[in-house]
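Peer 1: What follows is a set of structures for review.
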Structure P
Amino acid sequence: MNRCKNWNSTESLLLVCLFLFTINSTNPDLFAQESEYNSILATGGLSEKKNLAIKLSTYKIKSLPFIKRLLDDDNYWNRIAGIEAAENFADVELDNKILNLYLEDHMTTTESEKYIQVRYRKMEAKFLEAYSNQKDSRNKEKLSKLIVYPLEANTRKIILEELNHKDDKTRLRSLTILSNSLNKRQGMNPDDELIRTFTKDSALRLTVLDYIQKNGKPFDLPIFTEILDSEKSSFNERAIALKTLRDWGTIKEQRLYYEKILAENSKQDSLKFVAMQVLPFIKSENIRQKLCDLSKTNTNQEMRIAAGLALIYYDSVSNLPCLEEIATETIDPQKQASLGDAIAVILTFGIAGFKNIRDEQIRRQNFSLNQGRIQEHLQYLRKLAKE
């Protein structure tokens, strides 16, 4: 009744005061909920907003109108707070709002993605409706990242249908989902046999080979040695095959193919560069001689440096003339693009210590560090030659 203390004592105002008193008496949480909501809007820190949002959610269903307001708020921290509060509910309207946020609001992507994936099985029907009806390829790709593994039956059905689509991008997305390493039951991918049937499909072949490399067994090695033996194989196919050879091949097999690749009379050095990174510990006199030639005569400085680094594994004074020139070179002012495909592939291999030399600052740092290593080894070889 304090709200009415300063009002004129007219009959109409008394009725309003009585009405407000009745609401306050019958719904004591109303003003508390609004107070929590206003506190979220007023506070400045995201963590504080999220904590207050959790407190707001304790009012259960009575807090839903305020949570929906937060999800529609112009301030993205308030929208994130709304998602935090929504986690304590099973409400279809909240689910739909947050699914729309995921597609349309890049500022809350991380939070909305987590929210949906936790509830994926309950939201599967709504998700599949949105996924199937989505025409924008970028949004469809984004939606595919919400799928949880192992695949639910209805999700798998939709993905299998897309595998027969006429559009190669749609088919590739579908196969990528099926071949995800998380899509396992009892340690095996239930679609392993199906995935392998697309080995000869030109649009899907690389994805299948990558899948076999990551999920196959040593008895699959002949698939990859056949690729290395074929002149028709693409660079990307042979690069994947080299990584597989490193994992499953014998030392003898690795040496054989390393020598063959270095001996190839090709203007394209990318595969040689990959071989140096993937098989650094494989040695022979033939390999040493080819590396020496590359370090002295190759037109690409990054290739010369890579060959020089590979020669460090050899404790041989025969490498003195191979390293002397590259040890004193100055960095090329312009980075060369001819190894771009090799660098992109190696980055996906996760080789320890390999950095993206397409970044100019890293390229210059790498050159100094790598040339320093070559110079140190060169000093060692000079001492060794005197003994």
Structure Q
Amino acid sequence: MRHYYPLVMRRLRGKLLSDEPIKVLFIVTEPAKWKLQSLYDLMAGDSRFHVQIGVSCPDFAGEKNKSDALSAFNAACDFFAARNMPTIKLWLPDKATPSKLHRNCADIIFYQQVWFDVKWQMPYDVCKWAISCYIPYFVANYGDVAMECLKPLHRLFNYHFVQDEEWKHLYESALGRVFRVGRMVGLGHPMLDYIEFDPKCGDGKQCVIYAPHWTINPHNRPGCLNYATFLWNGREILEYAKRHKEMNWVFKPHPNLAYILEKFKVMSRGEIDEYYTAWAQIGRVEMSGDYHRLFNESSSLVTDCGSFLTEYVVTGKPIIHLISATCTHKPLASSSFLYPTYYQARSLDEMYSLFSSILERREDPKRNVRVSALRKAICVEGKAASRILNFILDEIAGKAG
């Protein structure tokens, strides 16, 4: 794979010199994992590029029934169509098979997840004619290197973009001498570009986001992340929201939550539908990945989700962190300085106490500590999309020829 790289870069340099647009494809499996809007917008507004979204096979398509998989695929296509973003379909729902990527569809391809095992669309399928770039759909915080840099697919990208040089060093230390096609670059995450730093919640009506993770582990399966706390607080938080309709509520579950609840028989399909409907009746259910506006307009976040802890903290607003007793992952130095700024709950009593002070009385004793910690974070300075685009342009100019 590696020997194709200079040939592809030479061709891309020729396109730049001849004013022929470079074709860029962002592969997406579901809207909830779409985190590259700022990079898409920047490249779409640049005449040197022709940008498209490629909607591919939905996650868990092989395990879901055909109707659910088709519904998820159509929802993803509709999401991008509603935003006037040119889209091509990379999955054939009738046959439940992926479409083959061809030489003329893309010169640069962005991937967002490594649990993406789709025939004819992998980096080794496109390496003869396209550059492959990986920017994960999540913003790392725990530093689970097995998941974040040691999967087989991680080694096959020409560029793996990570948050900063510290994360790059962490991952490269874990990789050691493992063969890789490309290299890592620490330039920030585009997901954070559109999130505004505004720690003042104002005096208006509260807007609370509840965002539960999907890693429920009722049978103590080994290797599970165990972030999720839904088993001890999912129903309780809904009942609390029903009692406090003076607040605006947004239910923002991980896209896999409903599937896992049914798979492990935590809830029946009917109970899941009833649960989600109850949230829609008292507030709103948000399933897309285009949620920077939601973050900016909200006043606080209640979550056990790993990446949201890093993404939302950029707003400067309070986070109530629901902690699982079975989660063994610890934050690394790259993000650990942020954890003391969260309001942590390990039980219902602690959770209700925080709800009373943070949500009801709107107290925020950690505000100054949180703002101070954020000043240390690279994510509040500049735009990652601009850094990534400039890097790619420099690579084309400097590596080709």
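Peer 1: Upon calculation of helix-only ellipticity at 222 nm (-39500 (n - 2.57) for each DSSP H run of 4 or more, over all residues; to 500) from the atomic coordinates, which of the structures P, Q produces -10000?
Peer 2: For helix-only ellipticity at 222 nm (-39500 (n - 2.57) for each DSSP H run of 4 or more, over all residues; to 500), the value -10000 is produced by structure Q.
Peer 1: Hey, another quick one. Which structure, out of P, Q, was mean projected area of the Cα convex hull in nm² calculated from, if the result is 29.7?
Peer 2: Traced to structure P.
Peer 1: Quick check: 7 is what I get for relative contact order in percent (Cα under 8 Å, 6 or more apart), calculated from one of P, Q. Which structure matches?
Peer 2: Source structure for this number: P.
Peer 1: Next question. Which one of P, Q has mean count of other Cβ atoms within 10 Å over residues 153-160, as calculated from the coordinates, equal to 15.2?
Peer 2: Matching structure: P.
We did not get these values from a lab; they are worked out from the coordinates using the rules stated. Every value quoted in this text rests on a predicted model; they were computed, and no experiment measured them. Cβ atoms are built from the backbone, for glycine too; each structure is taken alone.
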